[in-house]
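Engineer: Structures are listed in the sections that come next.
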Structure 1
Amino acid sequence: MHDFHVRRGQLYCEQVPVDRIASAVGTPVYIYSHHTLLDHFHKLRRAFRALQPRICFSVKANGNLAILTLLVQEGAGLDIVSGGELFRALRAGCPPGRIVFASVGKSSEEIREALRRKIFCFNVESIPELLAINAEARRLGCAAPVALRINPNVDAHTHRYITTGTAESKFGVSLEAAEAFILRRWREVPAITLLGFHLHIGSQITKSAPFLKAIRRVGALIRRVRRAGVDVDYLNLGGGLGIVYKDERPQTAEAFANAVIPVIQRLKVRLILEPGRFIVGNAGILVTQVLYVKPMRTRDFAVVDAGMNDLIRPALYGAYHEVAPTKRNGQTATRLYDVVGPICESADVLARERRLPVLKPGRRLAIFGAGAYGFVMASNYNGRPRAAEVLVKNRRWFIIRRRETPEDLLRQDVIPSALVKS
């Protein structure tokens, strides 16, 4: 599952003690396993080898340039959701022909840049967006390849903030609206080339049933538009495969593939996948240090130097992340702790009611499952510089993002001279 393990009482990432990195770089620090990243990518590729899919890693899950470069060099494409992510994808060496562009709110500038770069495909979220892409493509004198994102009204049975395939969601076009536009109004978008359809019903999905339900609904649409003479070559399943955070039992890549491949083969389409969390989620930890221990009546608060600005998932989703000391020291005594950060918000709780060895200031803790939607969602709230990022490969480790400095916090600020008293 991942390459973080305890050896002689110490937590290791691959062959490097985590404490060695934390002592050299400081805390908080994100640490990623090179082997876990690539192993999860190859597991997915092997599982779907019968279909030879395009696998486009979701940049929004983890946008570190070194991680993107690693995956691109292994043959991955990239799934982007902004012009900034397009810039990052290109800087990571991703060929434009392996980039797919989602997002419900693409600006005209973002559309133009993606068209100039000749990306593989836009995942189109609405009819107005389709018209806007057509207009930009006509101005540039080119064709715009698109996949219409279908909202199949399927409940993925995950957290409501990461459910994206129901009728109440802002994402995608209904089956009825997509079919009506393709069959009755397609002449309005002469600069558009329809490659196929896109699905993304949510994130952290542990069962195949919601995927199968969505595929069958869009499959019926594919058959209907084909009967009307419209070519459909691709089906993009998006991402959403769940991982283990606590006691989940998510499907393996092999089990997922075995469930969906027969259905997709019957549709005679080429497959695109957009995994993010599945590849990088359990490949990363966040290491933090205890600043204070604050005894209370029912439990103790372990106040640490990482907060919701570093890892917002617990505050935003009520997400569970395993927490463990980086050194065990043979302790047997334990206490009940809330692990809390330094941010001036009551929501700044990284872990509630955890039974941990007795903690003292200076003790380091590892927060697991932090590789996806961790650093990429970090902020400078409360004037806090963002953490460093480190990649471990076997016995070596590398800083892949330097810790921000106080100067970095002010770099874009401007004090107009008119405000300065002479």
Structure 2
Amino acid sequence: MRKREKMISLLLACTMCVPVFLTGCSGSDNADGKTVIELVQYKQEAVDVFEQLEEEFNRTHDDILLKIDSPNDATTIMKTRFIREDYPDILGIGGDINYSYFIDAGILADVSDYSGMADINQGYKDILEGLEFVPTEGIYGVPYVANAAGILYNREMFKEHGWEIPTTWEELVTLCDTIQAEGILPFYFGFKDTWTCLAPWNSLAVDLAPADVCQQVNAGKTVFASEYREVAEKIQALVTYGEDGPFAYGYNDACTAFANGESAMFAIGSYAVPQIKSVNPDMDIDSFVTPGSSDPNGQILNSGVDLQFCVTSACMDEGKKEAAYEVLNFLLADENVQMYLDDQSAVPCKSGDFSLASNLDGMKQYIVDGKIADYQDHYYPSEMAVDAQIQTFLINQDVDAFLAKFDTDWTRYNRDIIQMVADYNKANGIQ
């Protein structure tokens, strides 16, 4: 019954009356005797890569026909299809709260027996496991690529001025003061688009709050007013080093300004590099972990699963596991992973000798060492609109009001999950 109720909640989360342009390719569909595997993925910016992968797979496989759909607003379309019990075979989704909902609704299949999981970086497997509302036996996603958020910087500008990469919060503040004193803008933010507020928020939070803070709050062990105060105060301080009126400029404005040398740094994720390079292809960009802590050894890279592949339960029920796993094997082939990395400046979730984009030079060791923590917003319910709350807080400059609202809204929008956690802990004797 609980899973059926969750299916209804997924429908309510969708934009009502969304037209479904995709037709299901699951079931016993065959094309010239081939088993059809439909993959629906949400990375619009990677459509060209997926078209190449689809073409190459179908060229090299005689018994399976791979169909990859990359619709606009893919997650909403997926949810609408789920309500109609029209399931793709494989989902290409991010490691965020929607993944948590899909597990709880029984939509995703356990892929514990998929041999390719042995090659996945343990840190990213742990991140997906941490997204489960309550511990759930099995593995439900195959991490493919990640991204990393921190601070992008103009490497040529830093070399010209002799600026050193900061390793503590205090060094970052000193660097900003130095850059500002030389008549250069330290940061461009572009906070008109509310989602951009989450980039510095997340990269500070991994240093300053427990990685499982959301789970702890759900279990009644702490409150955000305690755990997020330092994060709020430091993002508030960081904004003073940005452009005048950061709420009047959007993401594209910030990318363009940084690309044109109007700021030394940009607090954003690696996913912004293709957009920046589209403005200035020759720009020499590197990055470093946001030093939120005063301990130079206490810094953690903010990295989460940007794209994973999940096989649906319906695909398994239709006896297409072998074909689905063959598709996964193809996607995880080193040369195909590398093609994606080259196109998207992404981080591989698979262990191996991959070439990373030069803009990740300052983060490579953290990736190799697995010194990573997931984006805090991957646990936030969309209804809570945390990005807009952060923007409002940075405009109003009232830390106490922001934190109080955060706790109140969390209880409101996570009531069912909080009860689920309480029931699980009680049933399992967890205090």
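Computed from the coordinates by the stated procedures, all read-outs in this text should not be read as laboratory data. For clarity, every value in this text was computed on a predicted model and none was experimentally measured. Cβ atoms are built from the backbone, for glycine too; each structure is taken alone.
Engineer: Here helix-only ellipticity at 222 nm (-39500 (n - 2.57) for each DSSP H run of 4 or more, over all residues; to 500) was calculated and came to -13000; which of the structures 1, 2 was it taken from? Walk me through the numbers before you get to the answer.
Structural biologist: Numbers: 1: -8500; 2: -13000.
Of the structures listed, the value fits 2.
Engineer: Something else: Of the structures 1, 2, report the one carrying the highest value of mean projected area of the Cα convex hull in nm², for residues 34-169 alone.
Structural biologist: That would be structure 2.
Engineer: When FRET efficiency 1/(1 + (r/R0)^6) of positions 130 and 290 (r between Cβ atoms, R0 = 41 Å, to 0.05) is calculated, the result is 0.20; to which of the structures 1, 2 does this value belong?
Structural biologist: The value was obtained from structure 1.
Engineer: A follow-up question, please. Could you figure out which one of 1, 2 the value 20 for relative contact order in percent (Cα under 8 Å, 6 or more apart) was computed from?
Structural biologist: 1
Engineer: Computing FRET efficiency 1/(1 + (r/R0)^6) of positions 74 and 330 (r between Cβ atoms, R0 = 41 Å, to 0.05) for each of 1, 2, which one ends up highest? Intermediate values should be presented prior to the final figure.
Structural biologist: On the way: 1: 0.50; 2: 1.00.
Checked 1, 2; max of FRET efficiency 1/(1 + (r/R0)^6) of positions 74 and 330 (r between Cβ atoms, R0 = 41 Å, to 0.05) sits with 2.
Engineer: Supply the structure label, taken from 1, 2, corresponding to Cα extents along the principal axes in Å with the calculated value 70, 51, 40. Can you show the working numbers first?
Structural biologist: On the way: 1: 70, 68, 42; 2: 70, 51, 40.
Answer for the origin of the read-out: 2.
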